[in-house]
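Read the figures in this text as sums done on the coordinates, not as results from a lab. As the structure is a computational prediction, the values presented were derived from the model and not from experiment. Cβ atoms are built from the backbone, for glycine too; each structure is taken alone.
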Structure P
Amino acid sequence: MRRLPLFVAMVLPVFAQDTIPDSNNLVHHRHEHPRNEKHATVAPTEDRFFTSRDGAELELTNEDPMFTFAVFGDRTGGPADGVNILADAVRDVNLFEPDMVMTVGDLINGYNERPEWLKEMKEYKGIMDNLICPWYPVAGNHDIYWRGSDRPPQEHEDAYEKHFGPLWYAFEHKDSFFIVLYSDEPNPETGERNFSKPESQKMSPEQFSWLKETLAKAKDAQHVFLFLHHPRWIGGNYGNDWDKVHEELVRAGNVSAVFAGHVHYMRYDPRDGINYVTLATTGGHQSGAVPAAGYLHHYHYVTVRENQLGITAYPVGSALDVRDITPELLAELRGLAGAPVKISPTLELSGSGALDQELEVTVSNPASRPIDLDLFFDISDPRWRFSPDHDHVHLGAGEEKSIKFRVSRSEAKVDESFGVPTLQVAGEFLSDTSRYPLPVREVTLPFSFSEMPESADLALDFNGKDQYLSVASDRIPVENELTLEAWFNARAFGPRTGLVTKAEGSDYGIFVNDGRPNFIVHIDGSYLEMEAPQPMLTTGEWHHIAGVYDGSEGRLYVDGKLVVSKQRTGKRRTNNHPLIIAGDTGRRGANSLFTGRIDSVRLSNVARYSGEEVEITKSFDSDEETLFLYDMDLFFDKLVYDKSSNSNHATVHGSPNRTQR
């Protein structure tokens, strides 16, 4: 199960027996919940509060009794593997350790003859018996209705009572009564069972009489809770037979809540001080139409106090076992998050964007437990085709697998509508008790053009607020020597302004703080800093800047002239932060953003410039030492094309404007 970060909670005051409101004078508003009551506290006493410090004493929690129980929704009407969702719910609830688990019916798919019914009954009970607390069944239509030949008058009622328990019953627990009702009795005249017909949805005199007797037995209970399958109070096909039952519940004065299921979505219908609660599903058919509003697999968790209830809906699979989160597990998950996804070869498109090629994706599992992966492609350009368009991979511990895809793209002009697909890799780590979702990884498919498409001489204009480019660190492994250079035209300079950097207590970068160029590279435990002695950059003009390190000396060039040089040898300190163009890198993303236009940016694995004055050109060339080259002329679907042979295309953040150089 995927884990959903969602829960819905209600804390509901409960009317005391002698203050039940007059139903004729109540006005209910559908979206107004009763005010939450603060829990009572008591003053500290010497036998309950201990400290060796002087100071204000703290109020203590009230020691009045409380208990908890869970409620499961419908299990049936969905796929056969819905039992796996039920098993996940059992696992979740065992972590909470409630006093008991209640159900609201439709325990098995049913609608069959006795042999199949018995098989499903054993499957359901086998899963529920893994609960470490008692659980209590409620009969629903799926549990009772017979389909097939030789249908007996009582259908599956006798088998249900033999294997699950009475069709209606009650028990007392910690000054509260739990009452289970049966909402699928047959039409008393025809014997028909049909939850769509009001005449088949009436409570028999026998059950109604028993209910009144049981409510009388429970007259001194602090709370009374009812459970049944069909939420008859919602009207419609259920008719108005519930009105007589509701009158008895109001008359009893201590009925706190009534729980039902059947409709497969949540709803809350408070009436006359009674909380009417309808559950969705715990493994049954689920449309998932509006998960945040109760169309989901879940269970209710109820906390019972003297004067109020806490009712919280938890999505199945959302509970984490704290005892699972060991250092070993964390190390495994971190390792999986960084496990490489290898894609080869580079896609070679023609100048018109046409392609027909085989692609191989290799994924690996460095963990000691198996993982499940889903591979699929995110495509914004409909001219791309993949066969197959997705795949599912199970990897055992230490296993590696390669999956082949056929990739094609129809010929079309390469313009702003050209989109580059990304491979999405979603997965789950399978521990002994849980499935831990892994972060979804997005990998842009490597591509290049065998012939460069036509393009204008463009630059990108950055706003200094939320626009920049990034390049993944693992794609640009700089050795000892490096040259970082760019053409730029600033509108303004801030006191700290990154131009092209991946400096974060390590690595290298070019800054243009207050118009004062600065090149840094981390050598031998600290930054070797080449900073101009004074501001020398002018807004509104194009400048070329280059930072060079040759293994023993760092040099800063502005517009082809050496500004400052310093010597140092030693080991470079690197990091795994992305390189940022039009800003600085950091642990929380880009910062110190640049305002203005940037044209060509090149990173090389060699010291390109030496001497006092060097020749510079308006555009850069790519060679074997070029790690990336962005001239900003080809801008595709949040990518800036890398004109080196490495396909290190930069990711675009925000929406910088494309302008003429």
Structure Q
Amino acid sequence: MNRREYLECIDMYEDTYRYWIEENEPKQYAHSGGFKGEQEAMDELSDIYEFFELKEGVRANGFATRVKKAMAGIRYDAVYFDEDVIDTTQSGGMAEALRRFTGRGVLNSRRRDPFFKPDFSPDTLRSFYYPGALTLVSHELAQKTAAKFGIAYGEAEEPGDKRTSGYEYGSAEFLRECLLDAGEVLHIPEVLYHTYADGDIEYEEDKEAGPEGGGGASEKNEEVYGGVTCVILSKDNPSQLETCLSGLRRSEREEGVSLNISVVDNGSSQENRLKLEVLAEKYDFKYTYEKCEFVYSRLNNIGAALMAEKYPENKYLLFLNDDIEIPEGMNFLKPMMEAAARPHVGAVGIKLLYPDGVTIQHAGVTLLKSGPSHKLNGYSDEEEYYHGVNTRDINMLSVTGACMMLRREVFEKIEGFDEAYAVGYTDTELCVRLLVHGLSNVCLNSLYLIHHEGATRGRDAASERKMRRLLGEREMFYRHFGDFLMGGDPFYSPNLTQTDLDYGINVVLPGRAVPLSRPEEYTGKYNLKASGEKDGKLKFAVDYCGYELNDELGNGNFFDIRGWAFIDGSKGFDYEKRLILKGGNKSYRVRAFDTYREDVSEVFGRKGLLLAGFEAKIVSGELEEGVYAVTLALIKNNTNKGYCREDICRIEKSQA
């Protein structure tokens, strides 16, 4: 990598959105008929829609023609689109006049903080007005909603005017009701509006009420409540099960919910079976012992069927892992019931944190290139991410079965869990099947529980056998739903990263999607100087070295080695990183790709170390069997000379 490429790469990380614009937006939009075509399109839109602007800004070039093209001749009740923030010395009418006069100008100003939105998400809409600064609502729908709340069509309320709803015409609350009543809502995943100030649009009613969790128009009335049947699977885990049961019964009392519990045991030891029978008396639950292989789908179906016969009046089903801990004061049953009661809702999940109470385990599942993935898994919940996705109740493709509620009638209508899936994709398969049936899934990220993940049956990633079973279920999942998912995840923008668990922009950055490295036979072509602890010339650390069955891009069967390294006193682009594998009858060399490491730059106080990271994904099948000691080599550009550190880690290629 030369100096220009190196600096360009760093610039991509520091201003990723600029690169996204260059990749995704044409340099100049070809308007149909130029200014005349744009004006005609705007006149047509104005005949159909009222333009509701909640924040001051400016429309993108070719706004009307692009909206009209996206509509494809279909008349929608409401239309919204993506937006960003624009920093410009022009403001208000001057910026609009400049745009109209030149057709450009505003777009040449610095744009930042894009908001790439999901397709219509009714439960996210209840949390905050995510359609944003500008929404197009048909005149008919705006008039109908105004009449519904006793508001004069086209007129804002007079100061001090108190109507039944309290909504002002054109306010965020009013627009929310418009969209919730709409028949067809179109989201255009293009940045068509630039605001002059960032920040989400909150509802005034929620600000007045204070933080309550969930936000928006909630059906908090007694009609939604009914009995809850809770199904828990447990084997040889009495201590943690008791923690779960204790919290459940406490929540039942505090929230005033009728809760009936079923515990299904697929083969505890005799000692633990006796302990569970004691717990059944103490916590009043139905205990079913059925010694068999752990098949999550089948066991949950058994538990649900047994309880349906005994408590047919219960309206809701709650599936809960035995390693769930309910923090004191965390009332979660009624909020889950309120969400599940909405006619359009399928499954309801909740944010789960690891036992440290800070790290996110689950905040909803999104469809990425590697398949359905737990967004923000491993991230700290002490920060707020991308428009509050970890603090608000939002629609998601799927929620985890570790804590999932749905109406019993819905569960029975879709015939429960598909028992062809044993463990890994059981909850996701159910949730996507609900989507196919026209229902939406929602994750309550305004609340949380603690999840001691993998306490009973262990983690799939720790077992090659379990990982291969998981991959088999993934293949079956795509056979079943591949056509439905061809259009992507409706609750996750295609303009956001398709490979990572954060909410970064969908730009392929060096080190974010590392390709496979194919080993080449090494014959000692490098002239390497060993750098030991004493001279400290080559500084490095290995963060991970292990075998992987697959990655986020679908690559499989490789050794993954990653860390950071640099030559002290040199510029970051002076050396290229290589790994040399020594062992068996052959030695190999592989390329290690540069990765972005802001932490290394901060620790050593040098901006030139932003690309000090490295990662190599070494194709396993092209190595001979044996144990290989890995040598890290940094080679001076355009030479075969460099520094090395031997035996930084070891990998073993064994017979398949």
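Here are some notes:
- Answer label among P, Q for the case where mean count of other Cβ atoms within 10 Å over residues 78-85, calculated from the coordinates, equals 22.9: Q
- Answer label among P, Q for the case where helix-only ellipticity at 222 nm (-39500 (n - 2.57) for each DSSP H run of 4 or more, over all residues; to 500), calculated from the coordinates, equals -3500: P
- Among P, Q, structure where mean count of other Cβ atoms within 10 Å over residues 350-357 as derived comes to 19.0: Q
- Value 0.95, calculated as FRET efficiency 1/(1 + (r/R0)^6) of positions 46 and 174 (r between Cβ atoms, R0 = 35 Å, to 0.05), assigned to which of P, Q: Q
- Per mean projected area of the Cα convex hull in nm², the highest-valued of structures P, Q: P
- Ranked by distance in nm of label points 7 Å out along Cα→Cβ at positions 574 and 638, structures P, Q are topped by P, which has the highest value.
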